[in-house]
Structures are given as C-alpha cells and as structure tokens.
Structure P
Amino acid sequence: MFWMYAGFILLVLALLALDLGVFHRKAHVVSVKEALGWSAFWIALGLAFSGFIWAGYENHWLGLGLTPDLMTAKPVPVEGLGTVYNDGASAFVKYVTGYLVEKSLAVDNIFVISMIFTFFAVPAIYQHRVLFWGILGALVLRGLMIAAGARMIQEFAWIIYVFGGFVILTGVKMLLLKEGETDPNRNLVVRATRRLFPVTERFHGEHFFVRAGTDASHEAETPGATALPDRVVDSAKAGTVLATPLLLALVMVEFTDLIFAVDSIPAIFAITADPFLVFTSNVFAILGLRSLYFALAGMIDTFKYLKPALAVVLMVVGVKMMTHTWLKGLLGEHFNLYVLGVVLGILAIGVFASLWGREHEEHMKHHRPRGHAPLAPSSEA
C-alpha cells in the first residue's frame, strides 16, 4: 500500500506544480469564466479517478481492498489474498459518496473564505496565491488526521460511534445555530502570529514575508499602484523579518480548513473506514476548492437552502455510522448505494429549493399586488 499512497501523492504534487508553475505562474484576477472552466476540470478529474478506484479494488492492486472496513456488509475470504473488504463496485460507491459529501461541505467553507478575504481586504489578484498555499497545507493536515482516525478505528472499534455522534451534533449545530460576525484579529492563531512577527500595515506585492530595508518591503500593494508609506517597515531595523497581512489571511484560511476538517473527516469515515478511499476522495474534493471559490463566491447567497441540506446530510451519515451493523442486516451488501442515493436526493432538494425560492422572491418583487400600491395624498383639509 505504501507505493499506492506514494504514487497518488506524486500525482497530486504534479497537478499542483502545473497549476502554480504553468497555468497560474503570473498573479492575475481569476474571472468567473476561468473559474468555471477549472471547476469543471477538477470535478471531471475527481470523478474520473473513480474509474481507477473501480479497477484497482477489483483487481486488488498493491493490496487495495484488503484493509479492514467496518462499513463493508460482507467481507469475503479469498484464497491467496486473505479477506477482501471492498471490491471494485463497493469501493466505487464509497469513493463517489465521500467525494460528494466533502465537495458539498466545501460550499460552507467558501462562505468563510470570502469573509476572511473581505476582512483583510486581500486584493483579488493575490487571492488565488493564498488559496493555493492554504490548500497545500490543508492536504498535509488532512492526511495526518485521516491516518490518525483510521488508526483509532482499527485499534478501538467503539470510536466509530463517537465519530457518529460528533457528526450528528455538527449537523444539528449547523441547522439550528445562527452564525454571528467573526473578528479574525481575535483568533488565537492570528494573535500568535502577530506575536511572532511584526505585521506590516500594508500588502507588499504577493509576499507573505518581507525584510525591512529591501526592495520587497517598499513594493506597492498591487502591480502598477503607487507605493505608500508603511510605518511598521519604516520603524523596523534593517533586515528584520516582517509578516504582511497576506500571511494573516493565509493563517486564517489554514485554521478555518482545520476546523472544517474536524467536522468533515468523521463524516467520510461514516461512509468507509478504508483510509485510501477516505484520503483520495478528500484530496480530490479539496483540490477544486480554489476554482469553486472564484466561481461561487459572488452568488453564495443564491443557495440559501443548501446549508440546511448539508446539515441533514451530516445527520444522515452520522446515524448511518452509528447503526451500520443494523443497516448491513436490513439493506444487505448494497446499503452504501442507498446512502449515496439519499445524499444525492437531499442535496438536489437543497439546490432546487434555493433556486425556486430566489425565483419566487424575484417574482413577488416585480408583481406587487394592487392593494399594496401607495395611496395618493388627500386634498381634503
């Protein structure tokens, strides 16, 4: 299995190198058209990988399908291989379900990222750079969390019920609690960063760090703009390492993804305990988050019923996690396929309800009943 993980990680690194080193070598404002194109590319690539999953697990390449999986209905002993927990079909269903759940939960992440960029006034030309390095860090953190979670499930079978309860509570919280305004400057990680490094008053190009007294420390915020005075730079001793507000935005993006990962990774373990399926579905869902942000950030309010739908999805997968033994006996070996159908149905209802609600609001706005027309002022004394 080591070589399977190594090959997949090399593939991801190659894709990221092409993204930053070739297609986004120069900083620029990402248009909605470009973002939609890249979103389609990443989604197609993530779904196409399901074909590799099918073939790899069907033929058990490098041990695929032999890892214990509590979410498998009927493990099959195979001579010369051992116990097979996932064949091609079951692995395909679990991968696609995990990918869809993680991709859907990323929509909530997009809203928070938009708030962070607005708070720190990150220039649009540098937002892709922040998201690139933020997602690279997120992939590392998620890989470590998935490895730890898989190990815990193998060592302590009861932990699956703890994960299930946590996922249900997360869904309930998402459904019932209203989100208030958040001040990133109060975040402990941001405050710790400010203590480690003096932070400049302004952005200095695309730099996360600058050294006082260098050309970079006097660079304008954006290409073509006039370089403005920065009191932190001017008062710092030559050679002092200074952080820029771009680093604070990056730190907040990383911290936000860590919080979301604590919610979403247990949800994927509700679908499968096979770490390779959890890791690959998670990675491909996250890889397209940057382009999805630029495509949807401007119209996130359109899908106002998607968040309640996501909350219901979390509660469904949490219940499935806690009742997997009973569901295996009730629904048989294809019970994961039924879960996939339920998840797709809930998400579809959320999307269609949002679109219908917006259309209804627009219709009511342009077709005000006559009885509500303003009255003319009376001429009587």
Structure Q
Amino acid sequence: MKILCYNIFISKKNIKENFMANKKIGILTSGGDCGGLNAAIRSIFYRAKNKYNMDVFGIKDGTAGLMKRPVAAVQLSHKTFGGYLLRQGGTFLGSTNKGNPFKFPTKEGKNIDKSKDIIDGYHQMKLDGLIIIGGDGSMQILKKLAKEGDMKIVAIPKTIDNDVGATESSIGFHTAVDVATQALDNLQSTAASHRRSMILEVMGRDAGHIALNAGIAGGADVILIPEIKYSIDGIIKKLNSMKKHDIQHSLIVVAEAVKKEDGSTVLHKYIDGEQRLGGIGDYIAQELMKKTDTECRVTSLGHVQRGAPPTASDRILASAFGVYAVDLLNQKKFDSMVAWKDRRVVDVPIDEGIRTYKNVEREDSLVETALSLDIYIGDDI
C-alpha cells in the first residue's frame, strides 16, 4: 500500500513562555487499542522532557489506573523508549474500554459511580495536566470528569474507525486500512485458484471508512458499508457481469455494522452476556450460496486490525499530535483536542471533537472513485 507522506507543520505562534516548565503531567490511553499509540506516548515524553523539563507519568490501563490505590502509574524516561516501542502495536501502558465510570458495573451486577475515584487519583498524583489518547466515547467521559473534578486535560484522537469529525485523520486508521488491504492481496490468489468469492469482514463500527478505503486499495469487486443500502440481488448482478468477462472469482469487503436486507443487525453473543458486532460476512455468504452456484469463503479480520505494527503514516501523525498536545498544555489551552486539517496540526475544543461524527457520505470522493472502478457499493447510487 502506498504510504501517505505528510508535511508536518506545527504552528509556534502561541508557544510563548514555558508555563509548564518543571511541572508534572500524565498520559493515558483509553478505549480500544490501535497502531500508533506508542508513537504518540513517545512523542509526548520527548517534547515534555526536552522542551519544558516536565516529569511525565504513564497511567496504566486508562482510567482504571486512576481508580487504583496507589494510582497505577510509572514515570517515563529516555530508557523507556529504547526503540522497539515505536514499532509495536497496541499501547504499552494498557487501556480499558469496559465500564462508564459514572455507571461502573460491579461483580454483583450493579452500577455504581466511580468518577470520584478517578478525580481523586488525578489530584493525588498532583498532576499539572493530563493528555488523554482516545476516541469520541473516551473523550466524552474524560471531558465530563475534567469539568466535575477540575482536571486539566488535552485530548488526542485515536480510532481505527476514523469517525471523529473534527479531524481528517485519527491515529490507528491507516494501520487498520493497511492490514485489510494486505488481507485482500492475500485472498486474491486463493480466490482465483478456486474460483471462489472471498468475503472479508472488517471493523469500523457504524462508519464504512476502513471497508471503503481498503476495498479500493485492495481491488475489491464489492464493498458494503453501513451508510449505503445494498441488496443480495445487486451483488449477484455484479458477479454475473464479471462472469461475462470470464472472471470467475471475486473479492467482497463488508463492514461489520452492515445490516441484513431486512434491516436487522448481526451480533456475536458471548457467554458473559455481552454482544458485539460481527457475523455479517457469514450472512452474505449464505445468501449468495442459496441463490447462486457461487462458492464463498469468509475471513473476519477482527482485532488483527488493532494490534498490527503501525504504518509510517500513523507513526508520523501520532508523533505530530503528541508534540502539539504538550504545547497546548504549556499554553494552558485545556479542554482542547488536536486535529489534522489541511496538512497541519491544529486544535479544536473537545466538545467539537465529540459533537461531530464523520461517516461516509454519498458525495464523498472515494464513493465516486469506487463507482468509477466498477465496484458495486449499493443500489440507487
């Protein structure tokens, strides 16, 4: 996959005196992991230590680390970043995506308010600022905690779904797309060898950005996303048109939140009662095999998209975000979120980041690109 190269521009017009010099800041990662988190943490440390001589603490397991007594945190040093962390997926600090602290689930099946524990943990550490790396859900929770508990925060957006509307790109998205594209490259040869339709189910929640981007890059014949209505007959029509050109195999990419034709959502149900998106690829395969002689096989990438080594694009973006986030703390621009706009890093209020949701729109350039490549993406479009 071609690497996107950025000209990093970080405005210095507001970097005045070092308000945060010799201060103490924390970093936490919250929500699902993704490629590029360690690059962001590394960047935050180097900017904070080398520019402002701050002491930097990594809080373990997201907000869960602030609930523990003593707080689960480790002071970061130059030795922490010996080289391999930049190349490693996930987050070495750990994360959590379970439990809203305002309605925290207990073993007894009750929900209790644990928000005060997080706020107290922040103040017990005597932090002068906290940089949170998370998606829209994490930012919403931390923004509320900050308001109620006088916590000074700056946010960095990360999500493989790329659905935070205030930024053109979030940490983790490019890595997820790259993993899905590589999967399509690998599935192409086996599809051709056996004249099969290979169906690849990818993540993305309610947004189809991963499926659309990877589908175009990986040469998919069919791309199904939540935002555009499809039909099984429409897919069959596409496959039949390919057979007229003696193409007996195909690649189909489907986003996990795509619904059945009747509008119902496909969910995996786990023994602990939790339900998660997943299984739409199997539904598409079964429907195609019911109505045609097409032989289908399904691959669900799942968390492979989260844990892969970050691409160069995600490492660069994360590094630029980390530098700018530290500068925002120094400027006392709290309750801000860094964002990528027009090839540069900017900042917006966190409220704007969590208020604007970015899904795929029919007018998007990549939708037109897919159509021009004769990819089926839905009916009436």
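Matching task: 1.05 is the computed value of Rg/Rh (Cα atoms, Kirkwood Rh), for residues 276-355 alone. Pick the structure from P, Q.
P
Computing distance in nm of label points 7 Å out along Cα→Cβ at positions 68 and 316 for each of P, Q, which one ends up highest?
Answer by largest value of distance in nm of label points 7 Å out along Cα→Cβ at positions 68 and 316: Q.
Who wins on distance in nm of label points 7 Å out along Cα→Cβ at positions 44 and 284 among P, Q, i.e. which is largest?
Comparing P, Q, the top value of distance in nm of label points 7 Å out along Cα→Cβ at positions 44 and 284 belongs to Q.
One of P, Q was used to compute helix-only ellipticity at 222 nm (-39500 (n - 2.57) for each DSSP H run of 4 or more, over all residues; to 500), and the result was -11000. Which label is that?
The value was obtained from structure Q.
79, 79, 35 is what came out when Cα extents along the principal axes in Å was calculated for one structure; which of P, Q is it?
Matching structure: P.
When distance in nm of label points 7 Å out along Cα→Cβ at positions 308 and 332 is calculated, the result is 3.6; to which of the structures P, Q does this value belong?
Checking each candidate, the match is P.
Quick one: distance in nm of label points 7 Å out along Cα→Cβ at positions 84 and 364 came out at 5.6 when computed from one of P, Q, so which one is it?
Matching structure: P.
Only the coordinates and a few stated rules stand behind these numbers; no lab work does. What you see is a predicted model, and the numbers here were worked out from it, not measured in a lab. Cβ atoms are built from the backbone, for glycine too; each structure is taken alone.
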